[in-house]
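What follows is a group of structures, each given as structure tokens.
Every read-out reported here was derived from the displayed coordinates using simple, explicitly stated rules and does not represent laboratory data. Please read all numbers here as calculations on a predicted model, not as lab measurements. Cβ atoms are built from the backbone, for glycine too; each structure is taken alone.
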Structure P
Amino acid sequence: MSANNAFHIAVLPGDGIGPEVMAPALDILRRIETLTPGLNLRFTEAPAGANEYLATGKSMSEKTIRLCEEADAILLGACGLPSVRYPDNTEIMPQVELRFIFDLYAGVRPCRLVPGVPSPIVGADQKGIDLVVIRESTEGLFASMGKGVITNDEARETWVLTRKTSQRLFDFSLKLTEQRRKRGKPGVLTCVDKANVFKAFAWFRGIFDERAKAFPNLKTSHLYVDACSAMLVKRPWDFDVMVTENMFGDILSDLTAGLIGGMGMAPSADIGDKHAVFQPCHGTAPDIMGQGKANPAAMILSVPLMLDWLADKFDHAPAAGAARKIENAVDKAFQSGIRPMEFGGPDGTAAVAAAVMKVLG
């Protein structure tokens with residue numbers, strides 16, 4: 001936090017619909033700032049993504065990386081375009097690069113069914129869905145990114161788990177589960193793995209059990225990833241917090257997003273010991289770019305995640321209060337009948353944003 005007690009937010013709008021959903025999120029942040037005594041914000045915008053790569057040959061400049069390092073938090077729009085790729089045919093992904101640059105090992109993917117949003121799961125509207133997938137974000141199969149070996153006869157990628165990162169991941173997950181328990185949630189953390197097949201995951205599970213001993217008030221459990229997937233689409237309300245390896249988390253977090261209306265309703269955070277990035281789970285959707293059709297809810301709901309993180313890091317109660325106001329405004333907007341085009345409704349980006357802003361007042 002700067003000398004004038006303002007949180008400095010690095011804003012990277014990204015590509016495709018990224019800038020389109022970032023704009024209303026910033027409008028809401030500026031509005032909540034005026035409604036929250038003690039909350040002061042300043043924003044610095046910088047380019048990152050596929051268009052930046054086309055212009056400069058890099059997904060992010062050193063200046064942008066330095067801005068992210070110096071800022072209190074990083075707000076990121078969707079980045080990358082399918083048609084723009086590195087020479088090895090992989091996509092431009094500054095959102096992944098930032099995880100490695102700043103050691104953002106905990107990928108937090110909340111899955112909460114907002115009132116009024118349709119779920120494909122029968123009974124979800126009565127029972128509710130409110131869970132969190134915590135995905136390790138720097139290791140697992142992603143540790144092999146850019147390092148795979150391909151020959152004429154085979155292709156190899158290497159799966160890596162380390163004790164240091166696993167311990168930090170589990171400690172983070174246990175603390176988050178404890179925070180949720182204090183707010184009335186079940187206080188159950190499930191380790192999702194494939195320990196019945198791979199030695200690495202049996203080892204991973206063992207570290208989980210070791211770290212859980214420091215939290216005797218929490219209930220912990222284990223599930224194999226395939227069984228977990230089946231249970232999520234039958235009884236998602238039975239889950240509280242899940243922690244898992246990078247690739248499994250990548251898949252499960254998209255699955256859970258599908259349970260709550262789609263990727264446009266799914267916010268996320270990538271958190272490390274010092275830095276954090278907040279962004280929607282969805283991609284750049286070039287097929288609807290510039291048409292005003294994108295659902296901005298995931299980007300807007302990433303803002304409370306950021307404010308909660310800042311509140312915790314700086315012991316700043318106004319930021320936490322502002323986070324609750326934004327979440328409540330989203331809930332009331334959807335309860336009032338707003339229906340994004342993402343799930344067959346008539347409402348585009350501007351209409352969804354206006355409905356949330358109207359509730360804020």
Structure Q
Amino acid sequence: MKKLTIGMDVGIDLGSDTVKIYTHDRQISLMEPTMVAVDRDTDEILAFGSDARQMLGRTPERIAVISPVQHGRIHNFSLTETMLTAYVREVCGNRIFMPRVVVCVPSGVSEVEKREVVESLRAAGARKVCLIETVVAAALGAGLDISRPCGCMVCDIGAGTTDIGVISINGTAVSHWINYAGNSFNEALIEFIASRHDLVIGPQTAELIKREIGCVIPREAVLTVTVKGRHFRTGMPHMIRINSEDIMEAFEEPAVRICRAVQHTLEETPPALAGDLLTNGGITLTGGGAKIYGMDRLIAERTKLNVNLAQDPEICVALGTGKAIQFIDTRDKFEKETSPLDVFGA
């Protein structure tokens with residue numbers, strides 16, 4: 001892994017499911033699950049990231065695997081601070097460093113929540129922390145020109161939240177977020193399989209099923225997978241077959257909620273910017289949840305707008321956060337009014 005020099009700038013996508021760190025050479029240098037394994041008896045940190053995720057559902061009761069960031073918000077401040085310190089050190093090495101950091105936050109976070117993010121990163125070694133809204137970072141990462149006085153719309157379906165915004169002149173003209181996102185599809189699938197087939201499965205199994213045959217509109221050909229878990233009534237290991245039509249039924253509620261959130265955002269958009277969307281590419285989808293089969297077509301059907309899936313949607317926010325580093329100096333000097341960043345620190 002490449003090491004940073006003192007004072008290097010870093011972009012961080014602090015996601016509910018994954019932390020991504022973007023470094024100066026325009027690469028994502030770290031991509032790790034937002035998870036920490038803790039010994040409940042001693043409060044000792046046992047593992048971070050992938051090592052912690054491997055323990056999920058496979059540990060004794062005294063070991064808890066915790067997601068310190070949930071629905072785009074810091075749920076456990078101390079664990080988030082410890083996790084970020086470990087990840088930044090992994091990228092930067094064990095040297096004295098004072099990087100400037102750009103980190104994305106969901107639309108509508110409170111000042112208190114912003115301050116928690118800032119303090120967590122300062123504890124990890126940042127001398128200056130700049131915040132950027134998730135939808136703005138997603139737009140930058142998708143290659144959209146956000147500097148023009150012309151509306152463009154982004155819908156980022158992450159793991160914990162779906163962030164939707166209409167952007168113009170480096171800022172959000174209107175934004176909306178909901179707690180229904182990628183993890184909501186997993187939860188809906190777990191509940192569906194339990195109620196329909198008396199089979200208990202975990203989040204990781206649900207995620208694999210979603211990636212393999214998940215859909216929100218009918219597929220051209222029905223796909224089928226084998227699902228293994230524990231039978232709800234007997235408690236014994238059990239196996240079933242499930243197809244993509246079943247998955248579509250399970251995914252109906254979260255998919256509809258996301259569509260309604262997009263429609264709600266459009267209803268609040270000023271008429272001039274709403275008109276821009278008809279000629280300015282429509283809606284751009286980013287985030288891992290945007291890759292669910294048919295999501296773009298479903299939103300297009302509900303909104304009557306063109307809907308485009310961004311290239312590499314899962315890393316758009318991280319790429320955009322890294323691209324926003326260029327605004328740090330210009331904001332400090334002469335472009336505060338048109339910068340997408342909110343700066344904390346000296």
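Just a few scattered comments:
- Comparing mean count of other Cβ atoms within 10 Å over residues 128-135 across structures P, Q, the highest figure is found for Q.
- Structures compared: P, Q; top value of distance in nm of label points 7 Å out along Cα→Cβ at positions 216 and 232, i.e. the largest, recorded for P.
- FRET efficiency 1/(1 + (r/R0)^6) of positions 32 and 296 (r between Cβ atoms, R0 = 30 Å, to 0.05) - structure with the largest value, from P, Q: P
- Which entry (P, Q) yields the derived value -13000 for helix-only ellipticity at 222 nm (-39500 (n - 2.57) for each DSSP H run of 4 or more, over all residues; to 500): P
- Per mean count of other Cβ atoms within 10 Å over residues 72-79, the highest-valued of structures P, Q: P
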